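Visitor: So, here come the structures, one by one.
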Structure I
Amino acid sequence: MKSLQKYSRSSGVLMPIPSLHGPFGIGVLGAEAREFIDFLSEAGFHAWQVLPVEHTGTCFSPYRCISTNAGEPMLIDPRMLLEMGLISSDELYDRAEGTNGSSVNYELVRYKQWELLRTAFSRLGSGTPYADFDPFWLEDYALYMAISQQHDFLPWFMWPEEPLRAREPDALKAAAERLREDVSFFKFVQWLFDKQWTILKNYAAKREITIIGDMPIYVSWDSVEVWARRDLFNMDSDGKFPAVGGVPPDYFNEDGQRWGDPIYNWKLMKEENFEWWTDRIRGAITRYDIVRIDHFRAFASYWRIPSKSPTAKAGRWVKGPGIALFDAMENALGSLPVIAEDLGVFGKDVEELLKHTGFRGMRVMQFGFSEGDDYHSPHSFTQYHVAYTGTHDNATMLEWLFEISPENREQALIYLGFEGDWTHGGPNSAISKAWMRSLLTSGASLTIVPIQDLLGYGADTRTNTPGTLGGSNWRFRIRGEALHELDVGYYRKLIKFTFRDNPLADKDDTAGAASDAAAAEAEEIVIYDEADMTPEWDEYEEEPDEEEGES
């Protein structure tokens, strides 16, 4: 167990980078991102939480990525290509033409971005400015993308050549030689992303803005990581596997959530001293200052769903790697700057893991008025919590007030001390200021507000609805003038008067830990009846159950 860590009080905003305004149909790592950092600084915030910025797949969810390490090419600012002399002004104009300012048309943006990046690459001539850019994951990623492109970007398990699916050395060597130009192109794109990201991160650091990243616990079955190490995911060369991850029925979905991602072969990972996870975390804490790990509870125990099951109801709890994983990573990397997403039903196994690692957990205000207890109510937050009005998976606060029962709404409004017309939202509205005051005056060491809640927006701006695909998920963008409509002076004073005008601790200190007293305090909270959980854990299953078969 870690020693006592005292956290400074601070605050930040959750803003997905694609949601930034700008001329290219999607937020990019350029002027608009720097403008947002300037806004945070002026308003007194010290943290910018983003959703995963890694290369997304065909559904465009940032939690379903082709790679856990490669950056999303759509986020590259095309204006940098003009500055490098690789495209013309007319080509930059064409890239912006026809895109939407209010929502992201991912299909159009991806097509136009790839075309422009190809044009830029074709004009490099004999120069290779990316020659010294060589992170550990790049070779596999670039080759994967080059091969996938030859097959119309089909996932690896649908490639017709068995030797490539199975990664036979001779086949990989031949493909790398045959597709040398394409491999170089994808390396060039990642070099551009890394260059722009580094500039943006340094810009934020100079203004004392900490960037908090996000990491989904599972990786997509069509990702380069699964292709590169199928044995770590219990998968054969045809893409078949016995079980997938998800969560049981909960607040968001009565059928639970069946994510469809393969679960880990924890037994093999442990035998390898968790090197795969150590590399993954190393990459994340290099890119971000702090990383929030989504569905952290699965490290203690996870919901194992048979591949053939259409919903998550047929799942069962299986023991995860627990303390051993984090001890191995800390031995290799030192103190880990991690926030644990510990929402949902969990028990003593998760509590013990949180106590051992010392990571801060999360609290969500919305849950404090709808779950029948005060676990998520602001008066219960302590310095060992990172508190939100809602997350990317929640309704906006205004939408939520419309949706909840009259009884819960009355409870929330009285708690907030609000009297007046709660239906009137928008920037600087009385109701949005009320929930901001409640959040910032809480005891949580770090508070994060989604940009929609800061702006007082409603249902049409929701980031994501769990358990659904397509639609408006992940497509929301703010208007160019939105940030200028906020009363920055008011929020700067509110942050100052709630003693949150403090930069976050240095990276090596951010992972600190709760004391024995704080851990004992956490143990007093009854989360669930332990008898409801499967008491005899199945440890490190990597073989399919006979009755389950394959996907």
Structure II
Amino acid sequence: MLTKILLVCAIAASTLALLISVSYWWIFLRNPLRFDITDGMAYILEWQERPMIKSRLGPIVGIGNGRVQAYLGVPYAEPPVGDGRFLAPVAKVPWESTYDATSFPKIAWQDGGGVLGARDPARMSEDSLFLNIFTPSADDATRPVLLWIHGGSYYEGSANEFDGSVLAEQGDVVVVAINYRLGTLGFLDLSALGDEFAGSASNGIRDQLAALQWVRNNISDYGGDPGNITLFGESAGGGSVLSLIATPDADGLYQQAIVHSGGMIESTPTDHTQQLADYLGVSIDELAKTLRAMSPQELVALRGTLSLNTGASVDGTVITRASSEAILDRKENGVPIIAGYNRDEGEFFAMIIPSLFHSRVGEIVGQGVVPGMDSAHYLKELKEAYPGDSGPRHFARIWDELLIRGTTHSAVRASAAGAGGWLYRFDMPVQRGVNRKAGAVHGAEIAFTFNAFASDAPATAFFYHKDDPEVRKLALNWSSTIIQFAKSGNPNGAGLPEWPQYTAETREVLILDTDPRVESIPMRADRERWGDTEESASEFYR
């Protein structure tokens, strides 16, 4: 029975990848929805100071503005090229000459388009395992460390899109943003080709683990405390945080975790080896050699052409069990978790995915909401619960529930386990750069998490008016809460209302908008649809 359930989940994920790929043309080339957002990172390269340090790996020079130092493009692993393609990363060896960390590094190979604009293939490379460090000073202090994992559906995005300088100065913390392998190069399951490729479906997670290990071993050179590291990430980055929680080799390397709009890690990898061999016209025995001989551009293109399922999964070697199981398994020895979602996540997807695909995509996403259950029954119950929903609203609601369940699932289990879990809902609607009717869309909270409105980035870099006092107030208080959590493992005492843990008994949620408040949101009918009927912590351990 379990095998059948996992197979259904894998097929569902693969089908969803196909539909998303088909939708790509609509989303980026035909759909009139456009994002009017400019680069919010270029200003950092104008900083004039050039601080130099002698790190344990070798001398390195960064850039600074008198308040914050940035060390950009610091390598944490050797380039995974040649015979190293599709294998676990290898730690970076020391260097002798002064390493230049004054410009942004290459990013992982990915599709050239993106929601916020095209990404230049000239800036892509397999040699992309770098991280960007923001610190008040590379001195002997022991500051809390926040390690950011970017989103992008596990096949796009980069560390270069996230500015940690404000958090670093504001909270006297060190912020690290990391690149990792994406798509076919980072999440293709080749384990059927032999022991050499065991865990290859999670190479992107292995990269994240290698970055975490690098931070643990080296961050003291940059003024950080290797004994106090907080993982945080959004969307696929949030899923990556949950993946690391379910990765035993990461245990003990971090002390807190924050999951922004991250879904549960439940499915197993999809074996595409025969499909790939047939498409490339080679035998299974020749497949590994053939894939290693292909250009990265060709490999990236395979994901869309063949609808390959490349994302976080329970591969059994790196990620050994579902994230929800991992949180409960570790009990009080786990880490405290903040998790949350945006009020209008689904409206965003309803806008960017053409209505032609809403029915089929909705079916697949519904399977993600209730893995292992009868998704047709779930969708029928959802429609009956909201009979007034239009077609697009029903489609959006499915996406809402995917991310609501994913984050509530994690937070309530962290509380039940004894480590502590807190749940938020971000409600402030976007103000510019996109259709304002979209509401509090997917990813809208990130600028608040980083308090980016206090940076020197241009006003056109944001979905909100940079000088709006309500925006700035919420950004300051929410980012201060993130910092407080990184310092103490408890988010309270930083300017927002007292925030109780999210428990099965109380179901209290922090609402983030112009009037931050805590509300009890039982969601009993919703949880009944999902099969989450627990009303007390003890029920998780029956």
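Any read-out appearing in this document is the output of simple, stated calculations on the displayed coordinates, not a laboratory observation. No experiment lies behind these values; they were computed from the predicted model shown. Cβ atoms are built from the backbone, for glycine too; each structure is taken alone.
Visitor: Taking 0.9 as the value of distance in nm of label points 7 Å out along Cα→Cβ at positions 429 and 461 derived from one of the structures shown (I, II), identify that structure.
Guide: The structure behind it is I.
Visitor: Out of I, II, which structure matches 5.3 when distance in nm of label points 7 Å out along Cα→Cβ at positions 221 and 501 is calculated?
Guide: Here the read-out was taken from I.
Visitor: One of I, II was used to compute distance in nm of label points 7 Å out along Cα→Cβ at positions 93 and 197, and the result was 2.8. Which label is that?
Guide: II
Visitor: Output the label of whichever structure in I, II has the greatest value of mean count of other Cβ atoms within 10 Å over residues 149-156. Write out the running numbers ahead of the final one.
Guide: Working: I: 15.0; II: 23.5.
Going through I, II one by one, mean count of other Cβ atoms within 10 Å over residues 149-156 peaks for structure II.
Visitor: Here is a follow-up. With mean count of other Cβ atoms within 10 Å over residues 101-108 derived from the coordinates and found to be 21.0, which of I, II does the value describe?
Guide: Source structure for this number: II.
Visitor: Which of the displayed structures (I, II) returns the greatest value of relative contact order in percent (Cα under 8 Å, 6 or more apart) on calculation?
Guide: Ranking I, II on relative contact order in percent (Cα under 8 Å, 6 or more apart), first place is I.
Visitor: Can I ask one more? Who wins on mean count of other Cβ atoms within 10 Å over residues 277-284 among I, II, i.e. which is largest? Can you show the working numbers first?
Guide: Numbers: I: 19.6; II: 12.8.
Evaluating mean count of other Cβ atoms within 10 Å over residues 277-284 on every structure, the highest lands on I.
Visitor: With distance in nm of label points 7 Å out along Cα→Cβ at positions 285 and 445 coming out at 5.3, pick the structure among I, II it was computed from. Walk me through the numbers on the way to the answer.
Guide: Details: I: 1.5; II: 5.3.
Only structure II yields this read-out.
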